[in-house]
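Right after this note come the structures.
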Structure P
Amino acid sequence: MGKDAVKILKNGGVTAPKGFKANGVAAGIKRSGKRDLALIVSDVPAFSAAVYTKNSVKAAPLLVSQKHLRGHKAQAIVANSGNANCFTGKAGMTCAQRTTEIIGKLLDIPKESVVVASTGIIGRPLPFEKIQDAAKGLVDGLNAQGAKKAAEAILTTDLKEKTIAVQVNLGGKTVTIGACAKGSGMIAPDMATMLAFITTDAAISAAMLQKALRYANERSFNSITVDGCMSTNDMAVVLANGLTRNKRIVTADKDFDVFTKALSHVCLDLAKKIVIDGEGATKFIDIRILGGKTHAQARKAGLAVANSVLVKTAAFGSNPNWGRVAAAVGSLGIAGVTEDTLKIKFSDFARKNIMITVSLNKGRATATVYTCDLSCDYVKINGAYN
């Protein structure tokens, strides 16, 4: 492995870094009987960083986790699927709090060291008794081979688990980053109906970990969209337990750059897997905006194209209708972007992977946004989701 190279591990996940265990069980929250309760635990307390949905309606578990992570330390993440525990009032908040209490007690750690997350149907009471009944078995089954079970347990309409693990060299020490995520529908920038749990054995300060996550998040989870719908439960959380014992990263030095590159690789890989697994998706669309005055302007243009129902349905029908792209960008009202200055290029729309390149000719800033097509199956899936 080269000095700054990112090495991708085969069959990696959240337990690839030193000192992490995981498990996933069927608690009976999902009617399907599939795994629906996941737990990820570090052997030692870890520094944490997190980003959350910008939706003003936030689910109870997210609010509890935000409070617990104010000190930027955590040791465990517990997450259920099949129920979002959102818009469930005081009972929902109590359920989220009690979940951290019971897991904390079983692990012999403070409840404040437990992050809690939920995903699924909004507005239905989460049956806490099912979590309570399954908690001991969940904890007893923790092991270093439990990454796949945990990844399965957070899925909703997803068709596939989304996992990855990479390694990089930091000052002669091999640092590992592992992760799992879920997301398929209600995917929009500023987070989406997605959860991402990332683990690492790197020694890094909480402040630098948060800085690295923000950078990676902006270029991955905040640059994807499936249907333009922002959810209420979304979060990406990183736990760094320092067990590799590399020289601790406390400034934006070379090691920080290498770590951030690796973390960005992990987040982008998961983000692309979410898009590819978009509800009813048949095609992956890579939208590249060139010539923006600023990165923000370029990203906004990319999202306008990515969220255009007309562009997405054209992709589904293998119809390279460039006029729809022009209309989407033009709707932003960017001064000076006209028929004479706007340049649009398409790859073959009949292929599974499509690239749309748009030149704004306003400056030198660029942005890339990822989306999928909008198929008949998307309508069927969401029409029947209950």
Structure Q
Amino acid sequence: MKRVVSDTRSKAVPSAPSSKADAAALADPGFSADVISWQKQHGRHALPWQNTRDAYRVWLSEIMLQQTQVAAVIPYYQRFLATFPTVASLAAAPSEEVMAHWSGLGYYSRARNLHKCAQTIVAEYGGKFPSDPELLEQLPGIGRSTAAAISAFSYGTRAAILDGNVKRVFARVFGVERYPSEKAVENDLWLRAVALLPESGVEAYTQGLMDLGATLCTRNRPSCHRCPLAHRCVAYATGRTNELPVRKPKKAVPEKQTTMLLIVDKGEVLLEQRPDKGIWGGLLSLPEIAVTAGEAGFDTALAQAVARFGVAAGQEELPMFTHVFTHFKLHITPYHIALKRRLQRAGEDAYGWYPIARMADAPLPAPVKKLLLAVFREPDLLTL
């Protein structure tokens, strides 16, 4: 059943400060005026997803830009639009095709949620994104700040954003002395973000905050002499731009190890479909075993894993490499194994043989694809 959605083009989001007194204390029309004036003269105006009110394009760019730099997003955004020009075409696409187009951009849960969101928009909203940020926030993969950005750029809604760039700008300008993503601090920043919203020009203001954080108020060596907010910035006035925002308290980074099996036969490589949840969810990857060389039972575990798929002609340990995730490091030791006889079935439905000639287009995690392309460029590694 399709939902009936009311248009909130001129409506401010209801997530306002807790009282009128709070809003009055934090309000500063001069702040938004400075941001808007600077953005119109010096901000970014030629990015591929700008100069449009197409909510599909705005949404696609906002999801891709989450924790990812603009330069990395542009070619993926353009390829996505070439293949999936509308939300309906994305919703109808096989998940494998969507994941293949996302491969290499990282944070793969975004791709799964992107696909689910497109399907929800088509099934429940008739292919039209709602304008209300609260409704957008209920969709897969869309948080409060992303919902506000989509609504502001697509419908002109007065909605506050608070992404990483904006937190950094606020932390420096207003001298925030605690880690901005700490829950209580973040709540206070949301109050300020809503109170600072301009009565008009919300698109330029929203883009201006993003541009300031991305181009001037950068994490390292900010260009304070060019910043329109320098005259009101606490960090600049006190010489503390290197100290603010306060860094996240450091924790020891866990380290894990795994052994990947690069099993090759007749111009094909064995790949495993990973579960939707967990690292590299929904992508293809190489089969793994939990033990590593030197540990008790490694030889047995390796032999049993290979025996499910055929009879090995020989094996070779390849150099270990490390991939760094957000919360841990994964040390990967690949084993190249050539078969002299393949079993008729690849053991389980989650496994299948993939042509080496099509490896560049496979929906693989970036480090696994890099490994495979490097191996298959060496002809002597295709057979042992």
message: So if we calculate distance in nm of label points 7 Å out along Cα→Cβ at positions 66 and 322 for every structure here (P, Q), which label has the highest result?
response: P
field: Parent structure of the calculated result 0.05, given that FRET efficiency 1/(1 + (r/R0)^6) of positions 258 and 338 (r between Cβ atoms, R0 = 25 Å, to 0.05) is the read-out and P, Q the choices
entry: P
statement: One of P, Q was used to calculate mean count of other Cβ atoms within 10 Å over residues 266-273, yielding 18.2; that structure is Q
query: Thinking only about mean count of other Cβ atoms within 10 Å over residues 34-41, which of P, Q has the largest value?
result: P
field: If distance in nm of label points 7 Å out along Cα→Cβ at positions 82 and 162 is computed and equals 2.2, the structure in P, Q
entry: P
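Determine which structure produced the value 35 for percent of Cα pairs over 37 Å apart, calculated from the coordinates; the candidates are P, Q. If you can, show how the numbers build up before the last one.
Details: P: 21; Q: 35.
For percent of Cα pairs over 37 Å apart, the value 35 is produced by structure Q.
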query: Hey, percent of Cα pairs over 27 Å apart, for residues 146-329 alone derived from one of P, Q reads 53; which structure?
result: Q
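Read the figures in this text as sums done on the coordinates, not as results from a lab. Quick caveat: nothing in here was measured; it's all calculated off a predicted structure. Cβ atoms are built from the backbone, for glycine too; each structure is taken alone.
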